[in-house]
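Rule-based calculations on the coordinates, nothing more; no lab input. The structure displayed is predicted, hence computed values, not measured ones. Cβ atoms are built from the backbone, for glycine too; each structure is taken alone.
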Structure I
Amino acid sequence: MKTKSFLTASDVRKIIDASEKFAAGNDWHVTISVVDDGGQLLGLLRMDGAAPLSATISPGKAHAAALGRCESGVFEERVNGGRTAFLSVPLPTMLEGGVPIIVDGHVIGAVGVSGVKSTQDVEICKAGIAALGIA
């Protein structure tokens, strides 16, 4: 039998707090979502000034990263590269801005951010994940 790491409520708060601090430091107004390894929402923060639509997009990015076991931007690249049939995959949001949380080679959850440029969304995700102190 194997043991499995998982995100605690404290971990979710750390991720959201660090992500929010990073975004606020850049004057970015975003929504930050954290999901478990099955893509189920564990936490969401829509910062003051973030567009209402970002609260729908952000958890979808996290969901795609958790279930796909890769950054959600991979799916966007596939579609943009001509693999339009990939649009039929049942993921809610296949846009860059979702990053998996990996511990000991296993995805234990993901962070999704929406509200600024997609590369900036990824920066915010990674800042949040870094707060966990995992490599």
Structure II
Amino acid sequence: MATIKRFEDLEIWKEARIICQTIFKIKEESGLKTDYKLNNQINGSSGSIMDNIAEGFERDGNKEFNQFLSIAKASCGETRSQMYRVLDRNYISQERFDQIIAELIGLSKQIAGFMNYLQKTEFRGNKFK
């Protein structure tokens, strides 16, 4: 694995950012713009994915990073659930919904894989050097 110096270098953070941008575009292009509660919820949960990856990384310890990755993974599930409401309220097409759900499931799997890696590595984080 290449040396990661910043959270911005993490593929999982990059993917989370893309999902956040996608959610924002849906809001701008649909009636989700005026569905304030759902808009706030899905904006918050999708942002929480990338924010928790970043915060965990900046803690400089694998146990804490793993904890924040777990929260980010849970936010993937929360965003997926909210996407069903976006679909049910006809803000997006079934095709676009399926694509975003696949992206969220893929990201959740990537986060789980990274968590597994952190649990198995002997490196415990910069603050323990």
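Miscellaneous remarks
- Among I, II, structure where Cα Rg over 2.2 N^0.38 Å as derived comes to 1.13: II
- Given 26.6 for mean count of other Cβ atoms within 10 Å over residues 28-35, calculated: source structure among I, II: I
- At a computed -12500 (helix-only ellipticity at 222 nm (-39500 (n - 2.57) for each DSSP H run of 4 or more, over all residues; to 500)), which of I, II: I
- Across the set I, II, FRET efficiency 1/(1 + (r/R0)^6) of positions 4 and 60 (r between Cβ atoms, R0 = 30 Å, to 0.05) reaches its highest value in structure II.
- Answer label among I, II for the case where mean count of other Cβ atoms within 10 Å over residues 44-51, calculated from the coordinates, equals 15.2: I
- Computed 1.4 for distance in nm of label points 7 Å out along Cα→Cβ at positions 20 and 52 - originating structure among I, II: II
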